[in-house]
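The following blocks contain the structures, represented as structure tokens.
What follows draws every value from the coordinates through simple rules; no lab data is involved. Computed from a prediction, not measured in an experiment: that's the story for all the values here. Cβ atoms are built from the backbone, for glycine too; each structure is taken alone.
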Structure I
Amino acid sequence: MTTWTSEELDRIGGATELGLASVRRDGSLRRFVTIWVVRVGDDLYVRSGYGRGSNWFSGAMQQLAGRVRAGGIERDVIFEEPGSGVDRAVDTAYHAKYDSHGATNLDPMLTRTAAETTFRLLPV
């Protein structure tokens with residue numbers, strides 16, 4: 001498995017939105033959906049504000065693989081469930097990056113339900 005380059009971390013982590021497409025069972029990509037992405041150190045994280053029932057999250061859970069694009073970068077990724085040890089740092093990153101979007105938009109990303117859908121994006 002490879003790691004993110006500094007440029008990829010800066011460009012994807014600095015992008016307001018990320019396009020995410022999960023891999024279907026037949027290997028094809030689902031359509032890209034737009035979600036928020038945050039950077040914590042040398043890692044990139046995404047969450048579902050709608051919980052495990054959201055279409056993109058349930059699709060990602062099937063193969064744990066997909067493709068992301070943001071900041072002019074497009075990469076194949078693996079979706080890894082990092083466990084609750086990163087919840088506070090990811091919450092802090094969401095606050096720092098998206099507070100200006102208002103509580104109505106940000107608060108769903110900070111719930112326990114959303115935290116349970118956190119994926120770390122690992123480049124392939």
Structure II
Amino acid sequence: MSTYVSKEISAELDAARIASLKKTSRLRVELGDNTYKILRLWKDGFTVEAATTPRLRGLVDIYDGARHLYQCLIIADECEAGEMRYEFKRSTAASDKAPLDFYRSPDAPIALLGNKD
């Protein structure tokens with residue numbers, strides 16, 4: 001039995017797999033005003049579709065729908081099976097509030113009420 005798959009069939013299988021990943025993924029990467037769909041995301045990087053996405057480089061933002069997840073410095077790694085792989089040089093989790101420069105006790109009061117005099 002032969003395990004050889006022709007280039008045409010392999011390309012069609014890759015296209016179907018990428019279409020399936022694009023349909024189920026909510027993740028996207030933003031570079032300037034442009035957004036591109038992320039196919040897969042892991043701790044050290046992510047992949048995008050190689051055919052429709054230009055080579056990305058530098059500082060990008062990663063979103064899950066409208067929620068800002070990370071701000072990352074990326075470098076291109078390799079192109080394989082229709083996906084372009086990028087690795088993080090730096091990945092910083094995004095926060096919706098400013099970081100505290102002091103320790104806040106879990107049982108601290110939320111606000112102070114003044115006298116009504």
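Computing relative contact order in percent (Cα under 8 Å, 6 or more apart) for each of I, II, which one ends up highest?
Going through I, II one by one, relative contact order in percent (Cα under 8 Å, 6 or more apart) peaks for structure I.
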Inset, instruction - Work out which structure the value -8000 belongs to, where helix-only ellipticity at 222 nm (-39500 (n - 2.57) for each DSSP H run of 4 or more, over all residues; to 500) was derived from one of I, II. - result: I
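One of I, II was used to calculate distance in nm of label points 7 Å out along Cα→Cβ at positions 31 and 103, giving 3.4; which?
I
Starting from the value 1.12: which structure in I, II was Cα Rg over 2.2 N^0.38 Å, for residues 23-86 alone calculated from? Kindly include the intermediate steps, with their values, before the conclusion.
Numbers: I: 1.12; II: 1.00.
Only structure I yields this read-out.
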Inset, instruction - Assign the value 13.9, calculated as mean count of other Cβ atoms within 10 Å over residues 15-22, to the correct structure from I, II. - result: II
Inset, instruction - Compute Cα Rg over 2.2 N^0.38 Å for each of I, II and report the one that scores greatest. - result: II
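In terms of distance in nm of label points 7 Å out along Cα→Cβ at positions 79 and 95, which of structures I, II is highest? Spell out each step's value before the answer.
Working: I: 2.7; II: 4.0.
Checked I, II; max of distance in nm of label points 7 Å out along Cα→Cβ at positions 79 and 95 sits with II.
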